[in-house]
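Take a look at the structures below.
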Structure 1
Amino acid sequence: MAPDHSPSDGLPQLLQMLKTEADRIRQLESQAKLALHENNDPKNHKLLMTKKCGVLMALPEQAQPLVTALEPWLAASVTEELSSMATRAAQAVELDSVFYMAALLYPEDYQEGAPNSLEEWIDSLA
């Protein structure tokens, strides 16, 4: 069983930063969906999906100062998860696959309106 967190361990700040970035990703996805389906603008859709990947790729570095204040077992887990998300986002960009970019954070059985995998993970840390 994991030890209790103290307010000074960085977890509240980390959770706030992650929630802010998860909201940013949702906004980019919403704008991308609008660009594609309402405005018939696949170029802007791809640009917005690439920005989504950029947010995911930046998470490990952005979180690093907050992660160092966590208990070692939690810091290792957070670092691993953020690195994994960043790696998948970088692969999507490298492959230049808009489909892969859009599918990041969403399992095959995803139901519209449900939390994505980043949001579920954030909730599991709280």
Structure 2
Amino acid sequence: MTCSIDAFPVRAFVGVDTVVRARVVGADNAPITPAALSAAYLQIFGPDGDAVHNETLNLAETFSAALQTGAEWTTDNVGYNLTVTLPGSALVDETFAYPAVIWCVPISGSDFPIRMLVDLTPVPKATYPQ
């Protein structure tokens, strides 16, 4: 199994956990499923290039066996098969766009990355009438 995906943009708030949903397909254009993988790892890299977060992902929680739709998916009517939470504790510098990678280890074939670039927005401060 091979997969080729360019980095996709993710918009997040500084210090806030961010749920990312995406449709991820292999070279055959079929969705990547948990049964096709033996492991997956999330890494987020900081301004100095070092990993600020490393996590072994639960395949059944991260990849769906079938495409999902519902209120949380408004992109199209096809659906998503990847759900991952980027921890806010790793996303703290609003001046930096954080590279994040999910490294996928397939049952057969070569490992492949799913790349994201996480752009941060400061958490808005509430404005109350005087």
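Nothing in this text is a laboratory measurement; each read-out follows from the coordinates by a stated rule. As the structure is a prediction and not an experimental result, all values here were calculated from the model. Cβ atoms are built from the backbone, for glycine too; each structure is taken alone.
Distance in nm of label points 7 Å out along Cα→Cβ at positions 52 and 68 computed as 2.6: which structure among 1, 2? Computing distance in nm of label points 7 Å out along Cα→Cβ at positions 52 and 68 on every structure in 1, 2 gives 2.6 only for 2. When mean count of other Cβ atoms within 10 Å over residues 36-43 is calculated, the result is 11.6; to which of the structures 1, 2 does this value belong? Going label by label, the one that fits is 1. When helix-only ellipticity at 222 nm (-39500 (n - 2.57) for each DSSP H run of 4 or more, over all residues; to 500) is computed across structures 1, 2, the figure -500 traces back to 2. Which one of 1, 2 has relative contact order in percent (Cα under 8 Å, 6 or more apart), as calculated from the coordinates, equal to 38? Value 38 for relative contact order in percent (Cα under 8 Å, 6 or more apart) corresponds to 2 out of 1, 2.
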